[in-house]
Structure P
Amino acid sequence: MRLIRGLTNLKRLSGQADSPLADGCVATIGNFDGVHLGHKTIIDQVKQKAAELDVPSVVMIFEPQPREFFQGADAPPRLMPFRQKFEALLAEGVDVVLCLRFDERFRSYSAMGFVEDVLIEGLAVRHLVVGDDFRFGCDRAGDFRLLEQVGQEYDFTVENTRTVTVDGERVSSTRVRNALNVNSLEEAERLLGHPYRIHGRIVYGRQLGRQIGAPTANILLDRMPALRGVYVVRARLETGDWCDGVANIGLRPTVDGKRPSLEVHLFDFAGALYGQHLEVVFRHGLRDEVKFDSVDELRQQIARDFERARAWLANNPATPET
């Protein structure tokens, strides 16, 4: 799979004779946050049509996501960071991921400007898969009907996305977030098709965990996560080995944390992990984040968290590939 970042790189690539988009493509557009069952169905639609036309499949996403641009800190939390999203799309067999920067300049694109510059000049799109409620362009002036009309002029077709339901309700990123917000990991798993997980690179922390007898692997998060609290987790190292443990995800209120992070203590593990990527699977919620009056109180609570986690794991063993 190929990643194309930015409209400039897209246009530069489109002018090359050996461009993977030389014969056009089948594309879809969206945030694809979580790459849940609904997204996977859309991707299958795109891949099927791309195979029929013998052209690449393309997923167009945005950084930041549009609501993050417009709403800032009030935007919905992310289900996954960008790298994890890219890896998930790779696993689904997408040929090209086009990531466009959503900034003031892009926001001001007219609907027709977007069609001509991105869809036609950039992608040479031959078939587009989007929802019938899809809106685009400045002031959301473009819609599904406009795409159908313009497609007749520029020789591309438009297809409505299929709806996927679980328990009689449409699968959506909002629904996954709502499930995680109330610690319903089981519902989130049904919507995603797998247990909820976060990937990230381990960085140096303040070493507080080590000082209180609970060393952690720390992953900084660019945006507020969709769930917060203390969880029983299972983590996969770069070696492919799995370890059980306990994770805190959120702002670490006792130590006046300002930036969201994921801190993972791995049971029965000793070794340096700095700079490595860690995959963390959330298995069971233990408690909410709490601001303790002292580090000593925090230490005592962590010991209780570890005890509860080990007891839960004893009754809920994981499969190696969890």
Structure Q
Amino acid sequence: MNPVLVAVIERLMDDIGDKIAVDVPMGALTTYRVGGRAAAMVVVDDHETLSAVAAAVAGTGIPVMTLGRGSNMLVADRGFDGLVVHMAGDYAAINVVDETIVIAGAAAKLPVVARTTVGYGLTGFEWAVGVPGSIGGAVRMNAGGHGADMKDALLDADVVDLAAGERRIVPAEELQLSYRHSALRTDELVVGCRLSLSPGDERKGKAEMAEIVQWRRDNQPGGQNAGSVFTNPEGDSAGRLIDTAGGKGLRVGTAEVSDKHANFIQADEGGTAADVLQVMNEVRTLVEFAHGVVLQPETHLVGFADDEVPWSS
């Protein structure tokens, strides 16, 4: 283990005690349920812990990644030789202020934010009811669905630059949100955000959410997957391209393309991240050969060597 990382871990053990753990299995913390171990993970559940982590990490250059619900990532079988920051506790809070402004912590679950805001008679976040992620990750990747995304409602984000040890409010424009992308670095930690919604009808909002949930049940698989694997090319869908290229049902070892939705890869219980990655690689090759389109990953890849991944993750 990197001696600088060891020093950071030892400092955090002195400062925050049992909120940091070492040699943490990552598979159980992601929706793929595969992958290796992280060198260390710290649970940030209050301001004091956040301050301690920022102070310990600043200027060290150690690898850092944030973890919410683990719903859009694939961790390599070798694991992650760095510090995982997991937001929880106080950072799951959701507060409606000024009638239409919502303050949500990074650990707030997207379906909970959707249902809470509809319960307050607000509209604009119903799309998130079926997304198995948290606010922090949603800001980072500009999550979306059903014709909407975070960019539509985001006012600003509360961000800690772990490299510099600084915290500031970043206006949405500075985040440069685009389709499943933001300008945030991996060492920039989303603490929370403000959303601007609109007055709505609670009954209509609940009906819309029920339709979204049912659509997802009908069209997307459950089980061990991380949602959409590839982003949709402009004017088309990755699922259609994979399906028509003959990718449905493609299997490598313990992973296969879902028969229900071609842009989902299912991992078997006890499976490996290497098999999932190989399916991704073979699907990209199939689609490029059949359609001349090079699919780009939506899934965030963690801990893989550059020569294992033929694209920038």
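Of the structures labelled P, Q, one was used to calculate semi-axes √(5λ) of the Cα gyration tensor in Å, giving 30, 28, 16. Name it. For semi-axes √(5λ) of the Cα gyration tensor in Å, the value 30, 28, 16 is produced by structure Q. Here distance in nm of label points 7 Å out along Cα→Cβ at positions 157 and 197 was derived from just one of the structures P, Q, and that gives 3.7; the source is P.
Rank structures P, Q by mean count of other Cβ atoms within 10 Å over residues 69-76 and report only the one at the top, that is, the highest. Once mean count of other Cβ atoms within 10 Å over residues 69-76 is worked out for each structure, Q has the highest.
Values quoted throughout were computed directly from the atomic coordinates according to the rules given, and no laboratory measurement underlies them. Not measured: the values here are computed from a predicted model. Cβ atoms are built from the backbone, for glycine too; each structure is taken alone.
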